[in-house]
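Once you scroll down, you'll see the structures, which are given as structure tokens.
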Structure P
Amino acid sequence: MLADVPLFAALKGKQIKSIASSFARERSYDKGVVIEKEGEGAVAFYLITNGSVEVRKAEKLVAKLGRNQFFGEMALIDKQPRSATVTSAEPGTRCLVMPVWDFRAIIKTDPEIAVGIMKELARRLRETTNALSE
């Protein structure tokens, strides 16, 4: 499944296996469950395997993410509190969860993953900038 995720698509089999082993578990969420709360400390990176989530900043919807998309990376990179609240948008939403120490180890040892995350952050920043300028 990880090979289908754009972030990991360019990686080789050994790299994919290493990443797969870093995800501690898969969690399931009912609709409306807060997965991460704005302002709280960061302990994990999430990859959505089923369903979708809504990302809100001060109650304003800023993004909706679905299968093969991820969230939680910003606070793990800059060690700041969560910048937004993430809530499950539908029943049966599932996410693979990677603890902070494994996330940091992977991006330090595999530049391709770090570049993939940077590309996605840049894309999201552009989307936010465009939305604010409209």
Structure Q
Amino acid sequence: MSDKRPELAWFAKADADLELARRALGPDRPLSDMACFHAQQCAEKYLKGYLVAHDIPFRFVHELGYLINLCADLDPALADLRPAAVTLNPYVATVRYPSEAAPEPNIEKAQEAIQLAQQIATYVVAFE
């Protein structure tokens, strides 16, 4: 791995997503759908940053399960993140567009999404 540590740029972008997720639940006009979307994006970027740190190539997809599998190939303990990924994964698409099939997440779901994204971030950094 080079001295530059390119994964840090991924983690910085992920942290910005997490900050946006938190701000989206501000008191004036909570935007729970956007909080969920940015929580998913945070998790995705942390997982991709982990892969970058270990020079593991990956497809540029939004599928958290796929990314978890690649990460778990390096360290099987990272498979513990699979339940969080399963919960967060749908938010990449379902909240970006109006849909009758997928109801808007409520504030409790958004708070859960933020918590799960933080869990993934903390876990990845501990194993990085």
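Just so it is clear, none of the values below were taken in a lab; they were calculated from the coordinates. Everything numeric here is computed off the predicted structure, so don't read it as measured data. Cβ atoms are built from the backbone, for glycine too; each structure is taken alone.
When helix-only ellipticity at 222 nm (-39500 (n - 2.57) for each DSSP H run of 4 or more, over all residues; to 500) is computed for each of P, Q, which one produces -20500? Don't skip to the end; give the middle numbers.
Values: P: -11500; Q: -20500.
So the calculation was done on Q.
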Quick check: 28.0 is what I get for mean count of other Cβ atoms within 10 Å over residues 36-43, calculated from one of P, Q. Which structure matches? Q
Highest-scoring label, criterion being Kirkwood radius over Cα pairs in Å, among P, Q: P
For 0.95 (FRET efficiency 1/(1 + (r/R0)^6) of positions 12 and 108 (r between Cβ atoms, R0 = 30 Å, to 0.05), calculated) the corresponding structure among P, Q: P
